[in-house]
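As structure tokens, here come the structures.
Just so you know, all these numbers are worked out from the coordinates, no wet-lab data involved. What you see is a predicted model; the values in this text were computed from it and never measured. Cβ atoms are built from the backbone, for glycine too; each structure is taken alone.
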Structure P
Amino acid sequence: MEQPVDAIANNLQSVREARKLSLDKLSELTGVSKSMLRQIETGKSSPTIATIWKIANGLKVSFTSLLQKPTVEAIVKSFRAEKPLTAKSEHYRLFPLIPFEPEQSFETYYIEIDPDTLFFGEPHEGNVYEYVFVLKGQLEISVDGRIFKINENEFLQFQANCPHEYKCIGNKMASAMMQISYLS
């Protein structure tokens, strides 16, 4: 029987990292060599049933928990499902969609800006990029004094460690997706 190598690799690494175990400690717990555990985690080795049992017993997890691909949870939500964060005038509305997680190093927002509204963005610390995808209307974004006009179906990418401003231009509300990426 062929083992699901990718699932075993991902599940083993997830359990080990969640428990903050080194490969040395995992080897000690399971009786499986450190080099074999590394090969399993990187998908370079298809472990035998006996090896999977040793790992399951050493970690005190079920055998099948190492074999099964994790269930993907799917959720449909509205961009406007949560109460927005607003600027003083409430003419700039920020809806958090995907919160920052260290494993993914980004966060995503839906924004709405009323006509002639200007919002000042604070510089971010470190190697941070913003991506602004305009869905409706037009935005004018100033990045460190340089002005960019972004129309519907266009986006702007910029390093966000400097002052930046968002302004809705035109006579209708602008909406956009904003993703902030935290690079190391």
Structure Q
Amino acid sequence: MIDDIKEEAGERMEKSLEALGHHFNKIRTGRAHPSLLDGLTVEYYGSKTPLNQMANISVQDARTLTVSAWDKSMIPDIEKAIMKSDLGLNPATAGEVIRIAMPMLTEETRKGFTRQARAEAEAARVSVRNARRDAMTMLKELVKDKEIGEDDEHRGHDEVQKLTDNYVAKVDKQLAAKEADLMEI
């Protein structure tokens, strides 16, 4: 029973860590990376379609992304969607390819993105701690229902706390890597 609770808490903590990685991918650094456009949707025959399902996104060089639409008639719509996004990117169409030059980040924007990364990391830590709280509550209920003893409860608390500390350390490690990436010139 204790192992089941610990396993469930571990799965929730792992999902929090994965979500943090997805959020970090959307925070722009000075380098071009296809995942920057992951959350972008384009109006395609009456429905919102993710850009990566209607075009090939690739890195041309360290500061340039290229977008090649499979349906060439969608190029103007894709260009508008990129401009309207909150990414601050200016696409340039050259025939059938859209090129997106990544602007240099100013010190102010780097600090803003760092604040955003810290906020995302704190949200992940809160999520990990919520998983810990729920696991601790389940352990207390097992003691209350006399399914386990107090010694088992204390051992379960210790194991869940170690798991929590491990995942919080992983969050901190991801944050440090993202901050270093953002502040790199």
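Given that distance in nm of label points 7 Å out along Cα→Cβ at positions 149 and 173, derived from a single structure, equals 3.6, which label among P, Q identifies that structure? Answer for the origin of the read-out: Q. Looking at structures P, Q, which one was Cα Rg over 2.2 N^0.38 Å, for residues 77-156 alone calculated from, given that it came out as 2.12? Clearly, the read-out refers to Q. When Rg and Dmax of the Cα atoms in Å is calculated, the result is 23.6, 69; to which of the structures P, Q does this value belong? Matching structure: P.
Matching task: -7000 is the computed value of helix-only ellipticity at 222 nm (-39500 (n - 2.57) for each DSSP H run of 4 or more, over all residues; to 500). Pick the structure from P, Q. It was calculated from structure P.
Could you figure out which one of P, Q the value 26 for relative contact order in percent (Cα under 8 Å, 6 or more apart) was computed from? Derived from Q, not from the others.
To test your reading of the models, identify which of P, Q gives 5.9 for distance in nm of label points 7 Å out along Cα→Cβ at positions 5 and 61 when calculated. Corresponding structure: Q.
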